[in-house]
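Listed below are the structures to be examined.
Where a number appears in this text, it was derived from the coordinates with a stated rule and is not lab data. Keep in mind that this is a model prediction, so the values were computed, not measured. Cβ atoms are built from the backbone, for glycine too; each structure is taken alone.
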Structure 1
Amino acid sequence: MKLPNSLFFRTATTLTIASLVLVGITMASLARFVVIPVSKQSADDLAALLILSAQTWVELPPQTRPFFEHELLEIHQLKLIHTPVTLTPLKQLNPYLDFLEEAIEHRLGNPVTIGYNQEHSDSIEVDIPMAEHKLHFSFPADRVGARPPFALLSISIAILLLAIITALILALRLSRPLAVLSAATTVVGRGKKQLALPETGPDEIINLSQKFNHMAREVAELLENRTTLLAGISHDLRTPLTRLKLTLELMPESVESEFRQSLTEDIDEIEHRLREVLQLARGVEQQEQAQELDLGKLIIEVISGHQHDGAQIHYDPVTPVVHSVPRETLKRILNNLLENAVRYGEQKPISVQLQQEINGQPRICIFDQGPGIPEEE
């Protein structure tokens, strides 16, 4: 699968990868230097409270122990259970309870079990041996406020989403003005009149838009001046050409008819060339409208205009091929190709073919037998 090579995709990918790396470093640093130390400290505090409560209960006279148990429950949410209970070890992922177990074992020097019983699954319970007693403490699961995995996961998702959205916004803000500029450049390159780019945004984009708009205006003025210049030249040349035509008409009949005919054809060709140049200049700014044409008839019309050159042009009419094309533009193209074929074809026969492709598009082929363009050129 080929990945897109657009500026938007590459910028967004770069920013997203950089954001992911930053998120990874941030989460690792946060876990290593903040979440884990705080969780261990909190677990150590709870372990100290449990052991201190067990030691105090053991040292108190039996008649005052119920008051102490009531105080533990009211103030610290620790419940002391006297009946034997079988604990089921916790299987959930909670590093805080691992820290708590390690802290208690470190203070007691003996292994302890942290789990829950079937009757109170919403409570966390722990057995603490103290002197000849084995005290069983219970506290609500929601008392364990520190949940490092969930905290890291929540922060990671929030930062990741924010980083990706930020990367997409930045990439879009960078690529959109360039995409607009690219489209406008294509329009200007085709000689069309381009609407001015909006001169808004950052200073660099405003400066670029201003320079592009100035360039587009200059290009439009150059095209307009060129068309005006060619039209003026065409108009100026028509006057001497008209005089030449009048001169030919007034020539005495003693002048050879072939010479007269040759001059007339040369003058007509010059006029034809002038019209083509002027039409081409105007066509850059305004494209010719397409129309439904029988391409075979158009080819025959173009070929007939080259028969007087003595060229051997062969064309076998096929089933009528009707297609929507700009007539004069296509005619000019065919004339140019045939002129090149006649000029460089070494006076050998030229073949013209009209084909209908499978996809419905017509194909016009002009074959000559000249040497062709050298490979080095």
Structure 2
Amino acid sequence: MRYALIFLLILTRTAFAQTNSRPNIILLMSDDQGWGETGYRGHPQLRTPVLDAMAAQGLRMDHFYAAAPVCSPTRASVLTGRNNDRTAVFSVGRPLRTAETTIARLLRDAGYATAHFGKWHLSGFKGPGAPVISADARHPGVFGYQYWLAATNFFDIDPILGRNGVPEAFTGGSSEVVIREAMTFIDSVKQSGRPFFVTVWFGSPHDPWQASASDRAAYAGLGDRTMHHYGEIAEMDRSIGVLREKLRATGMAENTILWFNSDNGGVKPFAPAVNGGLRGFKGDLYEGGIRVPCVIEWPAVIRKPRVSDMPASTLDILPTLAEIAGIPTSKIAHPIDGASILAHLKGGMTERPRPIPFRYQQKAA
């Protein structure tokens, strides 16, 4: 009996150690930020010191692709690892099938605390932002998030967001609001010792472009629309910096995956620098519509800064995170179109094992 108790204690301690060694995961996604809209890509006016620092210290992926050239389909691909047509999110505003296996569900069932902050746009609403309410049949909670603060679509200064379905008014820049709320959630989870999975989907720099006077000031003389657009990116960049410093100050940065990318290519009013010289814009299945900025930090694994030219996609997020969390792919009921790039994060894997599929029909029924 004594030896049985000792063996049980060893198993318990081992399981506890494994649970606590799993990384925290934060997925950050901007809205309509083009491949060329970062300082590290050499944009002639735009300043993004935080993204530049992440690119200089982590893994900068210069051939990273959104699975679709518009918002909702790409978001479906992030959650499911599947081409958007498989999920019935054929175009903007189409609802995600409730039968889909999402990364939030997988990680929740594996013991992660899960939360979503910001834009959602998978409920079936096509119009401007509004709070995700409890009557919404496809709110984030349906897809595995235990907590959420969200809007159905884009949102700007002084947003109204739904906190687990209850509308709430906020004051300030939209990026600052969602990052502040995400940090509050992270603080609460940290006390429990559980790993967390957090998605922060910014409303910036989507139109109608509303930046504060202080964020616009650095771009004076470039025209009102450009000043607001760049100002939104500046606020988002600064907010990511606040989160990044929080992770460092609390000792969580080492084993936290901080993964940033945009949801599709940039928009035409800010050509040519918006897409860094690539052909096409948001809505196009050319490089300018689907190649997006992407930087990943995970100090425990990505020890040396690298610039990668290996093609990767939002489709790869689910299989990569599932492998990291030790979740067998047999738990995923549907075919997965992405591939795990964990080996690439570790410094190996120079070629992806399968092609990246693209299909987008703007006028789908």
Structure 3
Amino acid sequence: MSEASRAALAAAEIVFGAPRHLALAGAGDRGREWPIPFGIDPVLAEAGRKVVVLASGDPFWFGAGGSLAARLQPGEWTCHPAPSTFSLAAARLGWRLEETLCLALHAAPFERLVPVLARGVHAICLLRDAAAAGELAGWLADKGFGASRLTVLESLGGPEERLRTVSAGGFDLPDVRHPVAVAVAAAGAAGMPRASGLADELFAHDGQITKRPVRALTLSALAPRPGEVLWDLGAGSGSVSVEWCLAAPGASAHPVEARPDRTGNIRANASAFGLAHRITVTEARWAEVLASLPAPDAVFIGGGADKAGIDTLWDLIPQGARLVVNAVTLDSEVLLAGCHARRGGTLLRIELAAAEPLGRLRGWQPARPVVQWSAVK
């Protein structure tokens, strides 16, 4: 701890922290353990008193700092950061932090690794407890990363610090101690491609899915950017929502689907890709719930489009929002041609064919044409 931290601790009337923090700092009867489940209300209840909060390393990197600062005025708090768990881990391993993924998995599923894990990737993961180290190793092995080198980092920066290295597939450490982080040098599987147009087989679906080549063109027209919001209307499998979120950091999606079996597929896909925290599913006819959704930056209609619905949607979305509609029937093609004539934008006819057996030879098997209208309000 810095001299400023020690001075603040010495002057404190109340000290909040995890049991190990309170013990290491010698808080004594001034100590208050964090509530379970975690919450900052006990700290806020002591407004006007000299309160110290002990948090590992940098409180603003997956720590309590952001939660507290959001509820306090700038003059009501002071932070004295120390090296974070990530910094301590990198210092022990000799890894460049700017080239290392730093992930908080202590309150998140391992699936958060799915979009970012690939052969050669380095990642440092904070874990919730000792058992999670073995569970992470098993998860990695199941995903084809059993050859990955794991360094289990226990009690970093404290008197009981310990580092041990094993492979994910050969994990055999029965006595891991909390607090623990695991550094992963990924090996084995290639990982997930990062280009738009993932294979249809990666998604749970009942056939109602925007097919891979059309999905790639659809994502190009939707043009996702960091932090933006998508409405995915008539979402089917939610594949467009998934790829929207994968394409840009912090982007979120709100798929709307009327059929319960399909909303189940959307939720399954969101979880499988580690995106459940960024994809909010609504089970309803989309024309009935538009007013309840957050303002979009882009809207995709994959099903259920009619003139009344598109007119209502157009009036509702903000200026600058991007709208993309795909159609596969003659009736919906006529509808989109009318939209293009009235509101401009781009009208695209997508015709694809794949080589398939034709007797003893091969021939082109055409897919059903898709007409796509895209416009900016």
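Give the label, chosen from 1, 2, 3, of the structure having the highest value of mean count of other Cβ atoms within 10 Å over residues 236-243. Please report the intermediate quantities before stating the final value.
Values: 1: 11.8; 2: 22.0; 3: 27.4.
Going through 1, 2, 3 one by one, mean count of other Cβ atoms within 10 Å over residues 236-243 peaks for structure 3.
Which structure, out of 1, 2, 3, was Rg and Dmax of the Cα atoms in Å derived from, given a value of 25.7, 87? Walk me through the intermediate numbers first.
On the way: 1: 46.4, 155; 2: 19.8, 79; 3: 25.7, 87.
Clearly, the read-out refers to 3.
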